[in-house]
Structure formats: C-alpha cells, structure tokens
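Scrolling down, you'll hit the structures one after another.
Only the coordinates and a few stated rules stand behind these numbers; no lab work does. Note that the structure is a prediction, hence the values are computed from the model and not measured. Cβ atoms are built from the backbone, for glycine too; each structure is taken alone.
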Structure 1
Amino acid sequence: MRIALGVAAWVLIAAGLLTLYSHWRVRQWENASRPAGKMVQVGDLSLHYIEEGQGQPVVFLHGGILSSIDFAQAVDIAARRGYRAIAFDRPGYGHSQRPAAPATPIVQARLLRQALEVLGAERPIIVAHSYSGSLAMAYALEYPRELAGLVLVSAAVYGGSMYPAGYGDPLSRLVAAPIAGDLFLNTLFVPLATVAIPKMVEQTFAPDPAPREYVERALALWGRPGQFRANREDILYFSPTMDALKDRFPQIETPIVFIYGERDPFGVDQHARKLSRTLSQVKTIVVPGAGHMLPVVHPQAVVDAIDELKNADANHDERSCTSCNES
C-alpha cells in the first residue's frame with residue numbers, strides 16, 4: 001500500500017513539474033512569435049491574416065504545420081505582380097482562433113467565405129497547399145459562383161487509401177481524446193515536441209533542406225498544444241469529409257491548376273492524376289526536383305501557377321464570348 005501511494009505521489013509530482021515546464025515553454029514560444037498581420041472578426045472568432053497589394057484577390061491557405069508565414073514570400077511576389085494577396089492562419093493555427101464545434105474542411109471553408117466577405121475580397125483565386133486542398137474543394141462545391149479559380153499546391157483532395165492517416169492514427173486519436181488528450185498535451189507533449197518537431201519538419205521539406213528559421217518558427221507555433229490539437233483534429237476530419245465530397249467533384253467548373261514537386265514524398269501526384277481524370281479543366285504543373293514545401297522553397301513557381309490560371313481563364317472567357325457572337 002505504501003509503495004503504491006509512494007509511486008502515485010511521484011507520478012503526481014512529475015506531472016505537476018511537466019505541466020509547469022510546458023506552460024513556461026509555451027509562453028516563451030508565444031512571446032517569440034507575435035502576430036505580423038491583422039485580425040478579422042468572423043462571428044465570435046478572430047482570424048489572423050497578412051495582406052499586400054491591390055487587384056484580383058488571391059487567397060493563400062497553408063497546410064498542416066505552420067501558418068500564413070508559409071506564403072510570406074509568395075504574398076510579396078503576388079502583390080508586386082498586381083494581385084491583392086491575402087494569406088490566412090487557418091482556424092487554430094498561428095494566431096487564429098478555432099471554433100468549439102468540429103472544424104471540418106466544410107466549416108473552415110464557410111469561415112473563410114465569411115472572412116472574405118468582411119474584407120470585401122470578391123471572387124478570389126484560392127491557392128491551397130497540402131491539407132488545404134480539402135478546403136479549396138469544399139469552397140468550390142459550396143460557393144461555385146463566388147470563386148475565380150483554384151491553384152492546388154502539393155494538395156491532398158482524396159481520402160481513403162490516398163490519405164491513410166485520415167481514419168485515425170494512434171497519435172491523432174490520443175490527442176483528440178477529451179481527458180487523455182489534455183493530459184498528454186499539457187505534460188509530455190511539449191518536451192517531446194522539442195525533439196520530434198524538427199525531425200517532422202525536415203521530413204516534410206525533403207528532399208529540400210528545411211530552413212533553420214522555419215524549424216524555429218515551427219517549434220514556436222506547432223509546439224503549442226492548441227495548434228497541435230488542431231492539426232490532429234484536421235487529420236481525423238479529412239478522409240470522412242473528402243469521401244463525402246468526391247462524388248460531387250464533377251460539378252466543379254472553375255479553372256484549376258495543380259502544381260506539385262517532382263520529388264514530393266507524399267504521393268500528391270496520385271491526387272493530381274485522379275483529379276485530372278475527373279475534371280477536364282485541370283492543368284498540371286510539375287516542378288523539377290522539388291519536394292512538398294513549394295510555398296517556402298519555390299514561391300515564384302506558385303505565383304507563376306496563379307498567372308497560368310488567370311491566363312487560362314481569360315482565354316476561356318474570350319472563346320466563350322466569340323462563340324456567343326457567332327451563334
């Protein structure tokens with residue numbers, strides 16, 4: 001009995017110390033990563049975004065790791081090319097709040113639409129990296145007349161065997177669990193994150209090297225329990241949502257450019273090929289030798305894809321108008 005009580009006491013002391021350390025470390029990270037942009041209010045949520053330039057609205061949506069910072073260089077390039085470039089922190093990431101209700105890709109698309117309405121950004125081109133391909137496809141299906149086009153960057157748009165983690169990897173299930181998840185995130189997660197996150201970032205960038213400053217920012221943002229929980233919840237929401245939407249993909253008429261790296265390790269080429277077989281308007285661009293993180297490593301190629309989409313849409317409108325005159 002005494003031994004059991006002693007062990008329990010040591011467990012409680014260790015948990016308390018880990019909790020104190022975790023809170024202290026997270027405060028350090030938050031102090032090192034202040035918002036760089038503005039906030040827009042959507043209902044009771046505040047969403048953080050960065051914005052530059054004027055012209056055709058282009059909305060950049062980051063993937064599952066960081067925030068609008070992923071597209072900082074692309075925003076600058078796009079603004080100099082005459083676009084109104086807006087990059088959001090998705091709900092629960094960076095400095096954006098996350099709703100209490102399940103933030104499925106459809107819910108996040110709805111929040112994005114509301115934010116764009118507040119900002120007066122009409123008929124945007126949505127540029128979606130990695131996980132955010134799900135938001136882009138949901139947006140195109142839910143609000144087809146409010147979209148000028150999609151640029152899918154190393155994007156995932158199908159669930160099932162093409163997104164195996166989507167049905168519940170053990171870590172995601174643990175983090176999403178109400179009690180066990182909170183206990184893990186507030187004790188063991190932060191010490192483990194300082195070791196695991198740099199390795200995960202390096203794997204995501206491969207074969208390209210991960211910039212040192214990006215690894216540091218990933219620790220400061222992704223190392224926070226709230227953002228990591230949002231990431232794990234997103235993974236769990238992905239496949240059920242996309243399995244429900246995929247049969248509606250043929251309804252999408254907006255122009256689409258799908259750009260990905262030749263050496264992307266996550267199989268996004270399969271998503272691009274399957275989507276191209278479903279939708280005739282999909283144009284595919286492969287960046288030679290590149291990996292998954294095109295927004296950071298090849299931002300100019302991403303903006304070139306936006307130009308490609310805009311030019312293709314203009315040519316389509318011109319052909320349609322000529323056809324109408326001839327008829």
Structure 2
Amino acid sequence: MKKLPVILLCLALPLSLMGCAGAESRTVRLNEVTHSVFYAPLYAGMSLGYFAEEGLEIELTNGGGADKVMTAVLTDAADIGLAGPESCIYVRQEGREDYAVVFAQLTKRDGSFLVGREGGDFDWEQLRGKTVLGGRKGGVPEMTLEYVLRQHGLVPGVDVNVDTSVQFNMMAGAFTGGNGDYVTLFEPTATEVERGGKGVVLKSIGQESGEIPYTAFFALKSTLRDREDMIAAFTRALSRAQSWVQTHSAEEIAKAIASQFPDSELSLLTAVCQRHKDIDAWCATPVMTEDAFNRLQTVMETAGELTERADYAKLVDNRWAEK
C-alpha cells in the first residue's frame with residue numbers, strides 16, 4: 001500500500017510534463033496582413049469557440065502588409081501568416097530552403113473597393129489621367145487593381161498613375177488628407193470613409209477581377225512538419241467557421257465578429273458583411289485549387305512581377321484542408 005503514492009507520482013509526473021508541453025503548444029501566433037471584416041470567417045471561428053475547442057489559443061497581431069507578415073513568419077515572430085499567397089512565391093524564388101507553404105485559403109476575391117471623391121454614375125474611363133493610391137508594389141491588392149485597369153483598356157503608368165508609395169495601412173489617411181484622386185480600401189475602412197463624407201465607394205475590385213486565391217494561411221515547411229497537430233487543428237476550426245459563415249446572415253456574422261471591431265457600430269459591420277456576401281468573397285472550404293493558384297500567377301505576370309511560374313505542388317499543401 002505504501003508503494004501506491006509513489007506509483008501515482010510516477011504516473012502523474014509524465015502527465016504533468018505533458019500538460020506543460022501542451023499548454024506551451026496551444027498558443028498560435030497568427031500575424032494578419034491587416035485587420036478587416038474581409039477576414040470575418042477567422043474572427044467568427046475565434047468568437048464561436050471553434051479554435052478553443054481544438055485546444056488552440058489564437059494570439060493575433062497585425063502585420064500591416066504582406067511583406068511584413070512574411071518577415072514575421074521567416075524570423076519566427078509568428079507561427080502562421082495570413083496574407084496574399086504571392087509572398088510565398090517571392091520567398092520560394094529567393095531560394096530559401098525552409099520556405100513558406102500555403103495550407104489553407106480564406107478568401108477567393110479581392111476584398112478592396114475603389115473609393116473616389118464624388119459619386120454618381122461611374123465609368124472606368126473616369127480614371128484616365130488620374131492618380132489611384134493602389135498599395136505596395138508587388139502586393140496582390142496593387143496587382144489586382146492593375147489587372148482590372150487593363151481589362152478596362154487602361155494601362156497603368158500610361159493612362160492611370162498608380163501610386164505605390166503609400167504604406168498599406170496609411171492609404172485611407174493619405175486619401176482623406178488630399179492625396180490621389182482615388183484609392184482602394186478594405187472594409188470596414190471603405191464604408192467608414194464613405195459614412196464620414198470623405199469619399200464614395202464606387203466599385204468592388206473583386207467583382208471586376210473574378211476569383212483568385214486572394215488571402216491564405218501559410219507557415220514554414222518546418223512548422224508544417226514539426227507542428228502538424230497544430231496545423232491540423234487550426235484547419236479544422238477554420239473549416240467549421242467557413243461553413244458557419246456560408247449558412248448565416250450578415251447580421252449574425254456581424255454580431256459574431258463585433259468584439260474584433262469595438263469602434264464600429266453593428267449596423268456598419270452588418271452592411272460590410274453583406275457587401276462581402278454579395279460579391280461571394282469568402283471560401284466555403286480551405287482548399288486552394290491549382291487552377292486558382294495559376295490564375296494568381298497570371299495576375300502577377302500581367303503586373304510584370306513574375307518572370308517564372310512557381311510549382312503549385314511545392315507551395316500549396318492541402319493535406320489538412322482536404323480532410
């Protein structure tokens with residue numbers, strides 16, 4: 001009988017060590033390109049407890065640009081990045097051995113909206129000779145804008161001046177401060193600018209461009225290998241959230257993500273969620289298809305940012321998404 005406590009102690013010790021290890025591995029450092037209603041499925045999954053039910057605690061930080069998100073992932077300041085998949089293509093082309101790989105897709109259209117200074121009937125010809133604040137050169141928002149301009153017979157740099165000098169998270173302030181004639185903004189910023197009387201939302205860039213893999217989750221190859229359980233759990237929670245968003249109203253989604261936007265009224269969030277539902281911006285599953293990946297590369301080629309196509313099989317890993 002005296003040996004029983006010792007046996008229990010021996011059993012309890014490894015369990016306690018496992019508990020410590022589990023607690024340490026539960027935190028997922030997620031760095032997002034910007035904080036936007038565009039990423040509503042992620043925030044809904046967080047507020048509905050889907051990630052918590054998978055044993056994950058999401059530590060969310062704002063990178064303020066896809067290049068900065070990738071830097072955070074490459075320097076181990078983040079476990080997972082949420083940004084345009086183009087950043088993974090750029091890193092792979094640099095020849096890095098432990099490069100970033102996409103494991104889940106979140107959005108399937110450009111989530112930005114063209115904002116002008118005046119309303120009325122809009123025609124793309126109105127941009128001829130004007131300046132558009134388009135975001136960082138080589139980023140998906142800027143490249144998609146150029147793709148859309150070309151579709152409407154406008155050559156960037158010739159017919160339209162696309163200003164890429166303003167940082168992504170500074171574009172709204174620059175525009176309302178008087179820079180440029182037009183700007184592309186994400187939500188809820190675009191609607192906030194419109195409601196503040198400082199601009200008018202004119203067009204959805206995503207509707208004009210068609211479907212492309214716009215925003216995705218990625219991690220280093222080593223992370224996918226060493227923390228596969230975490231990646232699998234994250235993808236399961238994300239998939240549940242994506243399904244939930246597909247079957248619920250804009251108001252229900254707005255209520256679910258309201259805690260992420262404490263300074264925004266529910267009516268604003270509802271309007272923005274409806275706007276994203278109307279353009280079918282959110283993926284129903286986390287799988288990124290090869291066709292979608294190649295379409296992104298076409299946009300990059302059109303923008304002059306891609307000289308050699310990347311290998312889908314090396315940069316996209318759907319193992320967890322397909323489950």
Structure 3
Amino acid sequence: MQDLNQSKTRKILIGVVITILLISSGPRLDSDLGHEWIVGDERPLIIAHRGGSIIFPENTMVAFEGAAKLGVDVIEMDFQLTSDDKLVTMHDDSVDRTTNGTGLVREMNLEQIQNLDASTNFLDIYGENPWNNSHLAPLTIDQVLDRFLDSPHRLSFEIKNEGLEGEIAAEVMYDAIQIRQMEKRVEIGSFHIESLHAIRDISNGSIATSGAESEIEKCILFPMIQLDRWWLDPGSASVLQIPMEWGGINLATKGIVDRAHQHGQAVQYWTINDRESMDHLIEIGADGIMTDDPILLREAILDAGFELPESWEYNDS
C-alpha cells in the first residue's frame with residue numbers, strides 16, 4: 001500500500017510539473033532585432049568603449065572622431081541627464097572624475113556642463129595629456145548624432161539614469177534618434193530595466209536594445225540547462241552585452257555564443273583590453289568586442305586574418 005501511495009504521489013508531482021511547464025511555456029522565439037547585430041562568419045565588430053578611453057579623453061568628440069579615424073565599427077558612449085533635461089556624454093553621476101568641475105550632472109544645466117573641460121584629468125599610457133587645456137566639453141546627443149549622421153558607423157548608447165529620470169532620458173534619446181532616422185544604426189543599453197522598458201515602449205521596438213541583468217540571466221541560464229529546447233522568448237533583449245565571466249560562470253564560450261544565435265541574439269563582450277582575451281573572443285565567434293584600446297583590437301583582428309574597417313574623418317565642408 002505504501003508503494004502504491006508513493007507511486008501516486010510521484011505521478012501527481014510529475015503531472016503538476018508538466019502542467020506548470022505547459023502553462024508557463026510558449027514557443028521558442030527569436031529576439032526582435034538581434035539578427036541585425038549578428039556578424040555570422042565575419043569578424044567581431046570593433047566597439048570603441050567611450051571612444052577608446054585608453055587613447056583619448058573618454059566621451060569627448062576627440063575620442064569619437066579619433067576612434068573613427070583609427071577605424072572602428074561602433075562607437076560606444078554614456079549619457080546622463082542635466083538639470084534642464086538634456087542628454088550629455090558623461091559616464092559618472094558627477095563630473096568630478098573626468099572634468100575640471102565638481103558636482104552632480106543632474107544638478108547642473110547644459111550651459112554649466114559645456115563650460116567644463118573633459119580632458120583635464122586624462123593621462124595616456126605614457127602618463128601624458130596631449131589635450132591639456134584644450135577645453136573638450138561634454139557633448140549633447142544632438143551633437144553626436146549630427147557629427148556621425150553620414151558616417152558608416154553604428155553607435156552604442158548607454159542610459160545611465162534610472163527610475164523616472166531614466167524614462168525621461170529614454171524619451172530625449174529616442175526623439176533625437178528618430179528625427180534623424182538613425183534607428184537601425186543604434187543599439188541602446190542600460191543597467192536599469194525601467195530605462196530599457198521606456199526606450200522600447202517609446203520607440204515601439206524599432207531600436208535594438210541590450211538586456212538588463214534579469215533578462216540576461218534568463219537568456220543565458222535557460223540555454224545552459226537546456227530549458228530553451230522547449231521555451232525561450234528573448235523578446236527585446238536583442239543584444240547580450242556581457243563580461244567574460246559572471247558570478248563564477250565562464251560566459252566566453254562558443255556554446256554561449258551559438259545558443260544566443262539560435263535565438264536571434266547578438267553577443268558583445270565588455271570591456272576587453274588584453275590581447276589574450278581578444279584572441280579568444282575572436283575564436284569563439286563573438287559578434288562584438290568592446291574595448292578601451294581599439295588599436296590593440298585592430299591588431300588582433302588583423303592577425304586573425306580578417307579585413308579591418310577603414311579610417312573615416314569628419315568633413316565639415
């Protein structure tokens with residue numbers, strides 16, 4: 001009798017599990033826009049992180065134009081909101097680290113921000129600052145988009161604000177992109193899921209976005225334990241922007257990249273500044289490598305037998 005009861009219990013438990021899976025499951029779907037950022041059998045995209053912050057003062061026009069002249073595919077940059085709701089290129093909440101000023105970006109208006117020199121605290125690998133006293137002001141999103149409107153480059157934007165401010169930032173960002181019809185050339189990331197939800201809603205899914213941590217967890221862990229054989233809907237998490245290692249898990253594997261591709265997701269790794277890691281990521285078929293040192297990444301890609309992106313210079317004539 002006890003064996004019979006145990007058998008019934010097992011059957012009930014199996015039935016409950018199957019029911020839960022059927023209720024919660026759905027079709028295996030592709031991400032919304034990831035295919036546009038998957039490189040296939042080609043080389044990884046060279047993504048200049050903050051414009052290449054080992055070589056140039058980060059998030060400045062010198063950095064963005066310098067990276068373009070070196071020859072990159074994507075220029076990555078960060079945006080913060082000013083007190084008058086303008087988006088400016090700045091990684092930190094405050095201006096202290098990268099400029100000659102002090103204070104929170106959100107408590108300063110655009111005029112105050114653009115009176116700052118974002119080259120003041122920069123030192124290159126030789127401990128020198130070729131741009132000292134050159135007054136490289138932080139940029140508005142409009143200045144960036146106008147400068148690269150006719151370039152061959154893609155742009156990778158990160159929304160640094162969160163909560164309501166992240167929603168405001170998303171609206172300002174989308175308006176600037178949409179009016180120039182540059183949606184297909186931009187990917188947008190954020191560590192804040194509400195900011196990502198906002199840009200997705202406002203843009204009606206017309207701009208590729210990376211995933212917040214919770215979305216990336218699902219899109220990596222489900223395939224790792226093969227639950228994606230039955231269900232995975234990556235949705236708007238079209239580009240997985242990830243480190244090589246996360247929580248003790250090695251994410252820099254061909255399996256991770258291949259399974260993401262099966263779901264229409266591109267995989268870009270950050271922030272890679274050593275040659276050994278670059279060589280490994282090229283080998284496993286990464287779609288993009290984000291680096292502060294695009295010169296070193298260009299060397300790695302060339303040595304792997306791939307052609308490099310051409311140099312590009314802005315012509316204001």
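Suppose you compute helix-only ellipticity at 222 nm (-39500 (n - 2.57) for each DSSP H run of 4 or more, over all residues; to 500) for every structure in 1, 2, 3: which one lands on -13000?
Checking each candidate, the match is 2.
Compute mean count of other Cβ atoms within 10 Å over residues 121-128 for each of 1, 2, 3 and report the one that scores greatest.
On the way: 1: 21.8; 2: 13.8; 3: 11.2.
Checked 1, 2, 3; max of mean count of other Cβ atoms within 10 Å over residues 121-128 sits with 1.
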